[in-house]
Every structure is written in structure tokens, then in C-alpha cells.
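Structures incoming, each one as C-alpha cells.
Bear in mind these aren't lab numbers, they're just calculated from the coordinates by the rules spelled out. Every value quoted in this text rests on a predicted model; they were computed, and no experiment measured them. Cβ atoms are built from the backbone, for glycine too; each structure is taken alone.
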Structure 1
Amino acid sequence: MTYETPVATAPAAARAVTPPTRKEGGVLSKRRGAVATVIMAVLALLWLFPLVWALINSFREYEYTQVNGYLSFGGWTTSNYEQAWSQGNFGLHMKNSLLITIPAVLLTLWLSSMVAFVLARFSYRFNLALLGVFLAANLLPPQALLIPVFRMFREIPLPYFMSDSGSMLNSFWALILVNTAFQMGFCTFVLSNYMKTLPYEIYESAELDGASVWRQYWQLTMPLVRPALAALATLQVTWVYNEFFWATVLIQQGDKLPVTSALNNLRGQFFTDTNLVAAGSIIVALPVLVVFFALQKQFVSGLTLGSTKG
């Protein structure tokens, strides 16, 4: 008596199922990526066009552009830069800008980092209120504080070795303190949020090792927030260096004006050589570009660090 061996059949659930095809038009589809690339390229060209056109016209003669128009090409020269440097006295005003920008940026980052450390490290009743006080300076327009700040600085005395006028007016200290006060809110907000992402266990270990609060701030926290400090330093140099409003209000002597205010020296009495002003603008923008490209890696890492966390 023979028995037939039953043939095993695969169940329907075990059958190979082809993965679903990804529909065109998703978030990461090639079509949307191409459209986004085209849009960003067009926006980049629109943003760069005035800058590139100013750079081109800075190497052209004013008389040639008046005859042939600004859409023509020709009349190339480098005399605009030589004339702008001498007529605008950029050597003196560039030095003034450095004497204002470097102390203001260093003072802003130092004070902001200390306030941010307290806000991020300690929790108490007025923690949020203190952050709001520092952010309030960024919410008020500078024009609203023009008269009070001007009168206050006029009444604050300074030794003559610090100010030729004997007061805060017409001194670099006025611009340093004003820029520090207006920029501390933003820097404190960024650094406090950055410090809150640091592991709390490292502070517990530091306390067990007997580290004081100052040592936790200076030797533990500051090295860890270098990317954020580099990013903020790049922004602060740009903002303080390009500041124009307070410089024209608090500085009334021409030999103490920063380089952005010195562009007014390139204006004529009856007409303005736009090519000469373009050359002066390029000279003014060069230090900021140097700082940005020097700190570009730290700037990008400081902005993107923690973006993929969680």
C-alpha cells in the first residue's frame, strides 16, 4: 500500500509582495527638487545682481557711463578706488570702525555668555523675566530712544584722556556701549538656548570634582559653545561695523566717524559720482567679507548644530 507525499504549498501570506512604488510628486521627488533649485537660483541672481552691477560700475569711468549708459560695457579704470580712498579718507575711518567694532563685539559676547549661562544653568522665579528684559532692547526702535540717549550721554562726564569732549558724546565709548546694549538681547537669547542643550551630567560631575561656578562657566561651558560664539561673532561684526544711525547721532566730529559714515564724503555739491560711490562701497564691504569667509565654517556649524537632534 503506497502513500503519496503531499506537496507543500506556500501560504498566500508568505508570497513575495512587491514594494509599493513611490508616487511622483512627493516631498523628495525630482520634480520638486528641480523646481526648488530653479527658484533658489533665480532668487540668488536677483539678490546678487545689484552687488555685481555695483562691482562692475566701480571699475568704469563716470563720463563714459553718462554718455553710453549703465547698460553698456567699456570705460574701464581703477582710478575710482584710488580717488575714493583718498577723498573719503578711508584709512582713518577704517581705523575708527575697528576701534568701535572689536571692543563692542568682544564685550557683547562676553556679557551675553555670562547672562546666558545663568539663565541656562540655574532655574529661579525671575528667570524668564530676566531674559525678557534683555530682549526688550531689540523690540524698541532706535529712533524712540534718540533724545534720551543723546541727553544722557551729554551729561555723563569722562576724563579727557578717554574723550576729547569731556563727556560720552564724540567718543568711541558711546558707540561701543550703545551697540553692546542693543545687541546683548539677541546674543543672550541664542546662547541661552544653545547652553540648554548641553548635558546636565557634565555639570554634576564638575560639582563633584569641586569646580566653582566660575570654573564651570569659563573652563567647561565656553569651550563647548565656540561654534555658537563664532556664528554670533560673524553676525555682530557685520551689524556693528555697518551701523550708521547711532554713529551720525553720537559722533559730531568728522575725524571720529566710522567708515560707513565716511561714504558721505564721496558726495559732490552739485552731483554725485555713482561709480565713485560704488567703489567706496566695495572698499567698505571688504572687511566684512574677509571676516565672513574666515569664519564661514564655524558660522555654518554654529547655525546647524543641533538641527538634527532627536
Structure 2
Amino acid sequence: MAVEAEASAADFALSETNINWDRLDKTKFHVIGAVLFTFQSGLLHPTAVVKTRMQVTEAGLSHMPGISVFKRILRHDGIPGLYRGFATSAIGSLPGRVLALTSLEVSKDIMFKNTEGLNVSEATRIALSNGVAGLVSNIVSCIYFVPLDVISQRLMVQGLPEMTTYNGPFDVIRKVMKKEGIRGLYRGFGITVATQSPATALWWGAYGAAQHVIWRSLGYGNDVERKPSQLQLVTVQATAGTLASACSSVITTPIDTVKTRLQVMNDYAGRPSVMKTTRRLLEDDGWRGFYRGFGPRFLNMSLWGTSMIVTYELIKRLSLKH
């Protein structure tokens, strides 16, 4: 018994910071995840509305600071204006989160086990398994989330010059389907998969590696018979999440700007395309146009990355099988 207790205490690195799929109560994991992630999305939704309006509107908002756009929305539309599209996004995201979380954890577990025989460091194995899991999860979830993204973003920008007005999410679906068919709901799908999948893989890989390195630098490891406090867990996970988000936001903002405009703009000659959207953005604003909404996006991704990973790790600890 004493030997077992010592072995359990020595398993710190994987048991406390890398809770695998087999150790989770799946029902609790998805229920708690749905509640906490919906709450988190509600806190961050206003920054997404500000970012989206800065990226697509021709009413001068693209050249205003993010805080000014925020105040303008409050002045004209009040608090409801900052939460346009939230109900659609929050309710519609529930099935998608089940798909995303399940594919993330299952693929991470499979990848980590299959790299056991490789002659690489544990940090590399963690980064590799996390990165592949992020890639797989993003591809799976894009099939569900891209139409939801199109719907919620169109609700966010309605009422602005040249933007169509909708009577709720089902009206968006009806009008888009009538004009473009199912293809309209999947506007930006190709660019989303082609760009977000590597970015998601980069984020999860960077997070896994950063967390592992930080723990090692603090003197923790499989051979250390002590466990971190809850404050230490949250601090390290938040720091690793912030670092991963900062890197990702700088790299992906230009692509996100093109994707967002492609999904919501209606005044194209012929069929909308990535090349048409890119050329028009260059003509309007030059290369600076690709960083429209960078401030709110940077803030959104940093807050999202930090709060998401702390929430996610909390969900996993709360969902452990007894």
C-alpha cells in the first residue's frame, strides 16, 4: 500500500495536468462543459461583435479604435447590440461542442499512446499529440460550426449600411438558402479548414509544450512527490494559454478578416470567392486592411485562450471518475 501511495504521488505530471479520456465521466464532462463554455462565450461575445463590425462595415468603423466602436454600439443599440447573434451561437453550439470536445480528447489520447515508442522528449510528445488533436477536432467541428458562424455573424452586422436585415436565425437560413443554396451557408468553409486547422494545431501544440516546460522549470516532474496547489495549476495553465493565444492571433488575423468578409458581404459580382474578397480588401485599404479589428481580436483570443483553457482544465478535473 505504501509503495502504491508513493507511486500515485509521483505521477504528478500526467495525472494532474494531462487527464486523459479514459479517466473522465463522459456525461459530466459534456454537461459541465456545455454550462461553463456557454457562460464563457457570453462574457466574450461583445468583443466578437466589435471585431466583426470593424472587419466588414463600410460605414467608417474599420478606421476607428475598438473602444470607440464598442461605445458606438452601446450608444445606438444598447446592451442588446453587443449580444446580437449570441442566442443563436450559444444554443447552436451545444451539439458542436460535444463533437469538438470528444474528437479532441479521443484523438489526443490515441496520439499520445501511439508516440510512446518514439525517441523524443515528453514535451515533444505532448506538443505533437495536442497539435494533432487540435487539428482533428477543428476539421470535425468546422462541418458543424461554419454554417452557425455564417448565421451569427450576419445577425451581428445587420442594420449597418448595405447589410441585409433579418428576422432571427431561421430568416437568415431561409434568405441565404433562397439566394445561394446550401453553398451560401458554407461560405468560407475551405479557407476556414485550410487556415484554422493548422492554427488550432499550433495553439494546442504550443499550449501543451509551454505548460510542460513551465512545470519542469518550477521543479515538478514524475519523480517529485508533491502536488501543485490549485492556484499554481490555474496560474500555469493560464500563462501557457495566453502565450499560445498571443502567437495565434498575430498569425491568423489577416485570414480571419478575409473569411469574415467573405461570409457576410453580399455585393459581389458573380459568385463570392477568397480571391475576390482579398483583391477588394487590398483595393480599399491596402495591406493594413488585413488587420482590421486586430485589437478586439487580439483581446478576444487572449481572453478566450486564457479563460478557455482554465475552464477546460477545470471541467476535466470536475469530471474525473471516482
Structure 3
Amino acid sequence: MSYVKPAELITAMIDAGESKILMSTRDTLIRAFMGGATLTIAAAFAVTVSTNTGQPLIGALLFPVGFVLLYLLGYDLLTGVFTLAPLALFDRRPGVTLGGIGRNWGLVFLGNFGGAFTVAVLMAIYFTYGFTTEPSAVGQAISEIGHGRTVGYAEHGFGGMLTLFIRAMLCNWMVSMGVVAAMISTSVTGKIIAMWLPIMLFFYMGFEHSIVNMFLFPAGLLLGADFTLMDYLIWNEIPTVLGNLVGGLTFVGLMIYATHGRTAPKRVVLTRPNGKSFAASPTRVPEALAASQGEHRD
């Protein structure tokens, strides 16, 4: 499937981060809007499947279709740029600054929210026949998700906030693996398979994804769910964005960069006076040799 090795993958990740930071405002907003819209239509599809079949696993199996389509089309998600953009700064790419990263994150957030909210309005109309009837079973399910993932966390106080943050962190660990997986193959089939697996996992596990939530919670409010806008912001969206940032950048971007972009020197093989070989860190070769010679004299 035209596998791209990690040493080449990290270069592609840095190049992608640089490209996103230097992209025009117009293109950044368009790609983010479409990324948010495409992903959240898939979320609506997955909730519909789960509700109609009573099998959440089926919904999770099918949800990645939106993620796959948006990345094959070159659109962007906030969770992805959280991971990729800083790598260009760490690699000291020309023209890349903290301000440029902040600008990119802000524009992608706005674009993603615009796309997700547009889908929320359209789906709310769809689930209520233009707000002329009570929400359908799927609409009610979305309302319950919004209530459970705001008020439900608030009921547990600090423990609920900690759980929310951890779920968000775990989410973007998996989602960013999907973003990187899109670059791990040069064939469409390889990209699809590699992306599908971690995205299916995050959705089924109920982890918190800031862009999916930009659809679920506004849609829930439009459908009459029993929580407020402040509940959504304080007990979901803001902690979720922060958790997504920590999870994606720490467990995916920095880890791959540290071990494949800034690979440490290999251990050196030395030979003792008695003819036996041993390995030592390059920085400790003199110490190792002196110790070896001391052992031989003893």
C-alpha cells in the first residue's frame, strides 16, 4: 500500500504544519468550514444508525466515513492543526511564529464552528419538519447526548471536569493518529484503512471531540434539550478544546517528532581489552573505555 516510513512521515507532518500556518485566510476558513460540516454530517449519520439499530458499534464503524472524506479532500479540523502546526515551529521553518500558529488555530476554530453549526441548524430542521413537530427519535437522542455530556459532568464537580478533560485528551490522541495515518500511505486505499481504525475507536469509546460537539450541543439546544449555552461552554466545549490540544500535541505530534525527527545518536559498540564487545552511549564512551580498562587491569 505504498507505506511511508516514519523517518519520511515526520517530514510530511512538518511540511503540512508549515503549509497550514502560511495558508491564506480565505482558504483556511473555507477548508475549516467544509471540514467541520463534513465531519458533523457523519456524526449525525452515526447517531441515526445507532438509534435506529440500537447498536452503537455499527454507528462507530460507519462514522469514520466523514473523517476520511474531509481529509482526502484536503479540508482541516482544529484537532489536526493542534498536532501539526507546532511541529513547523519546533523545526524552525522560515516565517513560522507563535503568532502564526495562533492565527491558524483561531481561523480553523471559526471555520469548523461555522460548518458544524450550519449542519446543526439543517439537522434540527430535518428532525422536526421545520420546527413544526416534536423531534424525531434521533433528535431526542441528540438532545440526551447534550444533556448527559454537560449537566452529567457538572453533577460530579471536579471529578466530572477531570473526566471530561481526560476524555478529550484521549480523543485527540486517537484523532491525531488518524490525521497522521492519512500521510502514512500514498495510495487511497491505504489512507482510508489507516484513518478508519483510530476514528472508529474514539467514537465508540465516547471520547470528547470539540468539532463533533460543535454540532451535537447546538443541535441539542435547538431541539429543546435540558441544558444551557453556558453549560455547553463551561462543561464541555472549552475543556474539550484544551484536552484535545494536550492529547494531540503531546501523544502524537511531539512523540513522533522526538523519536523520528530528532532521533538520538545510536549507542556505540566498543571492545574490551579481553576481546568482548559492549554498547555505550556516545556521550559516555570515554567513561566506558576507562572503566573497561580498569576492569582489565584488575
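Given that FRET efficiency 1/(1 + (r/R0)^6) of positions 185 and 281 (r between Cβ atoms, R0 = 25 Å, to 0.05), derived from a single structure, equals 0.10, which label among 1, 2, 3 identifies that structure?
Details: 1: 0.30; 2: 0.65; 3: 0.10.
Only structure 3 yields this read-out.
Identify the structure, out of 1, 2, 3, from whose coordinates Rg and Dmax of the Cα atoms in Å, for residues 193-232 alone was calculated to give 13.0, 39. Please report the intermediate quantities before stating the final value.
Details: 1: 10.6, 32; 2: 14.3, 44; 3: 13.0, 39.
Only one of 1, 2, 3 returns 13.0, 39 for Rg and Dmax of the Cα atoms in Å, for residues 193-232 alone, namely 3.
So Rg/Rh (Cα atoms, Kirkwood Rh), computed for just one structure, reads 1.01; which one of 1, 2, 3 is that?
Details: 1: 1.20; 2: 1.01; 3: 1.13.
Computed on structure 2.
Using the calculated result 11.9 for mean count of other Cβ atoms within 10 Å over residues 65-72, pick out the matching structure from 1, 2, 3.
Working: 1: 11.9; 2: 15.9; 3: 21.0.
Working through the options, I get structure 1.
If helix-only ellipticity at 222 nm (-39500 (n - 2.57) for each DSSP H run of 4 or more, over all residues; to 500) is calculated from each of 1, 2, 3, which structure is the one that comes out at -22500? Don't skip to the end; give the middle numbers.
Details: 1: -19500; 2: -26500; 3: -22500.
This figure was derived from 3.
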